[in-house]
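Visitor: Below, each structure is written out as structure tokens.
Read-outs throughout are calculated quantities, based only on the coordinates presented, and are distinct from any laboratory measurement. For clarity, every value in this text was computed on a predicted model and none was experimentally measured. Cβ atoms are built from the backbone, for glycine too; each structure is taken alone.
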Structure P
Amino acid sequence: MGNLSPTRSTVLRLGFFLFLIWLFHDTIIWATIRAIWSPSSANARDETGACWAYIGIWWQRLVYGDYPAGELWRPKFVAVAMLVLIAAMVTLRHRLGYRTVLVAASLAWLVAAVILKRGTWAWNLCR
């Protein structure tokens, strides 16, 4: 929208936002106003809204599935490592250059692989 005046740009953005609200009106009502927020709702089965109480209770099961409880640190570690790597690549690519950041990310990936394997991969190479 580089060629539009600020007024036109604002009107178009506002119009698009209102169009989205009109388009998703029923979904917004279902997800917020008619939703069940607490699991103690007596008429929970009769409601026609989203059941956020279910999401709160089953969140870990929905995110990790049947992953063993003792090993949940692994997907959590991967998620945090991925976010740290993305943040580092975004912030450092102009200062250090793409090649340096790519090499550093590759080395970080190898370190993460060794940590996830609890060192067994590295120890097997040394034997």
Structure Q
Amino acid sequence: MQHGKPPLANSGGPSLTPDGRYIIVRGQLWRAANPHLSEDERERLVASLMDARREVGAAKRSGDAEAEKAARAKVHEAKLALGERGPVWWDDGAPDENRRMVRNSSYADWWARAGICSEE
């Protein structure tokens, strides 16, 4: 098992669990995108997600509740397609620990051994 700081999702990005299933943000697990997606598909879905998030912001700024609801639905659909929500993308029967604090998860021992004292 690795010692020191956990691996990063990308240069300067959040830490990843050893199995790549979660990113860790401020000590909380967030399901990572499905690594089995092709790079082109992942890039397309991330672009759709970012567009939808911008639409949410614009709708909120304009006070348009219906547009905000529609934009949030687009965010949800993109996250489902990326594998960040909905059924898990792994098939070994491990439970979904999305949104749990890493210290209260099955990764707690690994996290402690990694020497992370702060909640990142």
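Visitor: For mean count of other Cβ atoms within 10 Å over residues 76-83, the calculated result is 18.0, so let me know which of P, Q that is.
Guide: Q
Visitor: Kindly point out which one of P, Q the value -13500 was derived from, the read-out being helix-only ellipticity at 222 nm (-39500 (n - 2.57) for each DSSP H run of 4 or more, over all residues; to 500).
Guide: It must be structure Q, since only it matches.
Visitor: Hey, another quick one. 63, 55, 15 is what came out when Cα extents along the principal axes in Å was calculated for one structure; which of P, Q is it?
Guide: Of the structures listed, the value fits P.
Visitor: Compute FRET efficiency 1/(1 + (r/R0)^6) of positions 36 and 84 (r between Cβ atoms, R0 = 35 Å, to 0.05) for each of P, Q and report the one that scores greatest.
Guide: Evaluating FRET efficiency 1/(1 + (r/R0)^6) of positions 36 and 84 (r between Cβ atoms, R0 = 35 Å, to 0.05) on every structure, the highest lands on Q.
Visitor: Can you spot which of P, Q the value 34 was calculated from, given it is relative contact order in percent (Cα under 8 Å, 6 or more apart)?
Guide: Q
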